[in-house]
Structure I
Amino acid sequence: MITLKDVAQEAGVSIATVSCALSGKKAVRPETYARIMDAVEKLKYIPNYSARNLKKKASNMVSVLLPGMRSQFYAGLFDGISSCLQSQGYSINIAFSNDSADVECTKIDEFITQNSAGLIIMTAQPGNTAFFQNHIMDYQIPTVFVEREPDSICCNYVGFRHYDTFYGVVSQLLEKGYRDIGIACGPLEFSSERSYVQACRDIMEAEGEILAPDRICETNFTREDAFNSFMKYFSKNPPEVLLSTSREITYGIQTAMEYCGLRTPEDVVLISCSEESWINISQNDGVLKLSRNSTSLGEEAAKILLKNIQNPGLYEQTIREIDFSEKSRKLNLPPKMKKQNSSHRTAFKEKIRFLAVDNPTIRALQLLTGHFEEETGIGVEFHCVPQDQLFSMISDSTDALTQAYDFYTYDVPWLEYMVQNMCLADISSFIESDDFRKEKFFQTGFRNCQVNGRYFGIPVIGGTQLLFYRKDLFESRELQAEYQKRSLFSLRAPRTWKEFNDVAAFFTREKNSSSPTVYGASFAGAIDEELAPEILIRLWACGGSLWDNYHRPTFHTKENRMAFESILQTIGYIPQQDMNRSITQTVDDFCAGRTAMLITYSEFAYGINRRVKENVSGRVAASMIPGKTPASVGWNLGLNPFSTHRDAVFQFFSWLCSSDTNLYLTILNGASASMEPYHNSELLKLYPWLSSTEESLHHSRRRNSPYRKNRLIIPVEQIERILCQALRSVYQGNTSIEEALREAQKEADHLFRMYGYPTVHEIFRK
């Protein structure tokens, strides 16, 4: 049987658009209407008029849309809904949005076509007024919203008395003398979370106090994000009291507090909204619980819906708020104690100094290091610098390092050079000891720590390149149909560089006036260290290299020409200023919705997903880059050969390589070099890009220098500089590709000869 969904797919539009076109309720564009009619005729679709007129023939099925079923709150809510509806002879169709606006829209479209008698929704997009008006109100489908009230529409709503509850709780806290109060809540776009925060703010202002902005910790309702947020906002300076708006958030906070050595209520009074059950009541974990009965909330929502279903002419708005449990109104608060800062020692038996690159993983590591300090009594002093300063600080002044730092991060391409210049200590005995399990790490990571079979570091950042793309755009039926019409191929994440350029052209408005983005792609070209990988990944995909097996430079080759042609074509589909911009700036462009695709490093994944959702309400997917030749951007930890704290540094290395540390490092958005986080099922659900990262790490290649015994190491930066200068010369119109590569070959020959590498004649003489 042909359905409305089949017609929508054939026409390349949404189900709701087809429904509007066939019903005549809302006008659609003439070209869209024509496409829909063509699809109807082609598929021989016979409209289901009963589904188009829900008022004439209602079904006995109610559709329920919830964010998920992971928390006890959602389970109780659904239990109340189902028990009430089933007792009245209604069947239930449940779906989950995972707090995705796009998924929610798709599910509501499906509910409409399934002829649902009514809807109960806990929305993920309260601000999407137009959608609710067009898809629910105009169809006059009985609907009840739960806990999260949509903005600016007249609708039925059921929720708890969030404002009154927190107003009363904070009032009691202030009476007890507490002033430093924090709140951990869900996204403030939801009415429930805004009410909690507003209540705290209002009562504190009434008493002459201020709820400081840095005391409001916003999460996404998962325990992982709550852990992340607590570590970032409160680990160094926890409040006296912390209010949590859900049990899932509380679980994450408790884990973070335990990791930081904080106790409740001794160090932080933790107060949590919790589901009313004998399990939660009997838990003696020090948390003060504000009990609420989500089952009763579900029952109330179902009753209001039934009233609307059974009275089709009733369109009055019903708003109902339910009290928390009576027990929550008067808390048994502990007396205010002198604030302790038990999470940090003031004196250490030993201190080690760490020179590190400034990036997201190292910043996450800083948050976790307090746990190491508490466990060992060894202090860790971080000195973080930009990447372009780090190399010279390590390599230019070994004498200064003797006094300044015990260990440091170094970029993988620097390995051979630093070993030859005695900047790294041989730590093979530590790596090969029984206490160290290097099998937990990606093998590429440890290969990138070896020279001549000896280990000169441990992998600390498992970075690699990924292709990020706007999933919502790539899955749009309209865009899919348009791309297929233009190219005769399906719109998908590109697998070759030709396909990448074709897709980039399609999403560039100058080439396609209907493109939803201004540009198809972007990349960073400001400095050689960022531009070089863009060239290399295309060169490797062509089967090329910058030198051969005899360590002769190979710049003037067919493969290099192909790589240059590919990247110069890409430049036509990126913001022109990208050739002078940094990685951070290109990430900003993608997150703001100006570009459809971006190749950048895995450690940016979390921030990219969050920012795209906030800025453009879009969805992001990550995949292997075209050609399957990503550049490894991992960082290692190396020991200063002159350090007098070797044993303490090895203790830090062991702690860093533990399972817990790498799990928490990943939750804090760091790029772990250990395999364990990439196989954690819960993390994979939250961070789906981890699976692509693991695949990419297995295929990644290292930017390195030619290495030959008894020869000087050529710094990789000098080799890549020649390559980047050649590309820039072509881009600026100063020369052709052929001439640029010929000149680059001459420069490379001269450079290699300076470092004692054999010429072609020397090789053949041998």
Structure II
Amino acid sequence: MDILFLCVIIFLFLLAVFDLSVGVSNDAVNFLNSAVGSGAASFKRVLIVASIGVFIGAAMSNGMMDIARHGIFRPEHFSFYDLICIFMAVMVTDIILLDIFNTLGMPTSTTVSMVFELLGATFVVALIKMAGGVDLGFNQLLNTEKALSVILGIFLSVAIAFVFGTVVQFIARTVFSFNYRSKLKWKIGIFGGLCSTAIVYFLLIKGAKDLSFMTPEVKAWIGGHTLLIISGCMVFFTVLMQLLHALKVNVLKVIVLIGTFSLAMAFAGNDLVNFIGVPLSGLASYQDYVANGGGDAHSFLMGSLNGPANTPVYFLIGAGVIMVVSLATSKKARNVTKTEIGLGSQQGGDEMFGSSRIARRLVRWTLSLLAWVRHITPLRVRRWFNRRFNINETIMEHEAAFDLVRGSVNLVLAGALIALGTSLKLPLSTTFVTFMVAMGTSLADRAWGRESAVFRITGVISVIGGWFLTAGVAFIGAGLIVAAMHYGGLWVMCLMAVLTIVLIVRSNRRFGRKADAETDDALFHTIINSDDKSATWPMLLMYISGQQQKYMEYVLQSYRGITEAFLKENAGALGKIDSGLARQKTVLKNSRRKETLCLRYLSRQTAIEKSTWFYLSNNCCMGILYNLHRITEVAKEHVDNNFRPLPKEYVPEYDIVRTRVSTLLDDVLAMMRSGVIDTIPTLRRRCEDIKDLISDTYHRAHDQLREGDASTMAVLYVYVNMLQETQEMVSAVRKYLRAFAKLRDPEYSSRPALPSAK
């Protein structure tokens, strides 16, 4: 039995490796976004700086694992077997939960997940013990104060960070404006001094408070000389930053990189190290169990966990190495990073969250409030603020989402708020603070324009909702898993561990294939970052052509699949195509949104000239998608119900129709790939011929419907509907071809020129 328990402990450490990997992939968003989004350095250099911070923070931590040892449960009332079940359930749930959030690109709090997993698993085990006759209540078995503090921390972090982010960025932008380089002469020294001092304070209070060299004496000295430290740092860094500016060094980049290092170090030293707390607590439990003779695991109580943790340094170094490797190699870390950067981008981008009713109402109320504020504000004051907040003067690094001023404020303010919250004993979550500060600064920078505000607010609400969802899912998931393990025994624990590893490996493979299949949007970012409006339209035309070409390939594939599945009565294939059409609608809407954003970067004349045909081509694409959906819908319902198939006498004529349509789409695709529009008049005439063919076929089927056998009426109704929708689809293709030609040649005309009047 002891050997089996040892195997479980080994499994715990194996799961900890996976947990560290997925954990750093999610929390990377907190210390990478500002540096990556502002373009302070290349992604490789930012990773190097963050990796150094992560390794130092993890390796120099003193390894305090109080949450896992006795922060949630009272170990003196739980047996060795109880705690092994709890620890295994926590690790399994945490890995699966964080991996799901990483795959979705949603940042969440690793602290919240860990606390509520421990709480959920402990709650269920406490219920089992109380049902078994243990004369103890929840107040003796559970420590709910920690969970309540985490919930309070969510509300405090969201409100405080967003308000401070908005106010501080508004002040910073008022001082520097978007054309900040012209305002740096004397202000940069003071600004750099303030930022660097705040970072040092953050490192002392939060980042380095649990490092091995921070003895009680050192902490006491820092506490007694805090004002002296801050004053000295302020003077030193102000002079240093002014000298660096005089030497042509970009001080803002220095601030961003220092802030990245400090946040990464704090995370590794305080948050991410919690991931090894659970397996280390499991190891300590096993050592205590074996040292005291083993015996009955169900009755051996674990009061020893109330004592302090003594974590060997090689565990901490190993955790640091795993974090660094995961940070450097994780594709999901970049996926999570994209979410916050996209929501805060100054230039706009792929608004992945769509819109919601509450977001639309908030925008309307805000617009009404702003209209009232403008009405009561004197004209001179409004003009002055408009000059300071002139977005057209924005200075950003190449392919950056926002400028260095905002990147500096994001990092410095997040660190300052976390340090202040720590000193005041406020449970501010680092994940929540960094995210909401970034959202507040983007709002102050007018990044949430009327065209994007609805999508940005929906995104923020989705992320905040995900935080609360994390707590609920972590609690319920860990509770269910621990119940299965408690009753199923060690073999169920091992089975769940193996299953978790398999799921994670499959998830990463699937995500890797998905990432490789998706084309990089480098062209889109090049367009929105281009200053040359004359060169923008050729790039945008290339981008639109590429997106629409992929769409037409999908249309051809789907049409062939639908018609073939209908004739072969393949309900499964029709179901897959129907689901794919729903996803394609989202893809099409996102592409249209991005392309519409790009139109703003054209010259006024070009935008007016091309917009009509752009919107017409997009409307035609959406119409084609609707036609395909209607064809699939009726065909799927018919086949699902096992109704009669299409009579054999109709199959040859339907084969002619679908072959002609497929060939037409093939030729349209060939024309799009070549870019030669000379063949478009011929293609449009073929559309008319196919429409006539479908019309004749439709009328014959309609006549048969009126005069034929009643038993075939159901399938003929479906057949007639499919012909009608196919005809509408061909008509949409014909209109699309004209819009396609007009986008490339404004002089194009599908009609022959009229003879001149004599």
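Quick notes on this structure:
- Structures I, II were compared on relative contact order in percent (Cα under 8 Å, 6 or more apart), and the highest value belongs to II.
- Label whose coordinates, when distance in nm of label points 7 Å out along Cα→Cβ at positions 718 and 734 is calculated, return 2.1 (choices I, II): I
- For mean count of other Cβ atoms within 10 Å over residues 6-13 computed as 21.2, the structure of I, II it came from: I
- Structure (I, II) behind the derived value -26000 of helix-only ellipticity at 222 nm (-39500 (n - 2.57) for each DSSP H run of 4 or more, over all residues; to 500): II
We did not get these values from a lab; they are worked out from the coordinates using the rules stated. What you see is a predicted model; the values in this text were computed from it and never measured. Cβ atoms are built from the backbone, for glycine too; each structure is taken alone.
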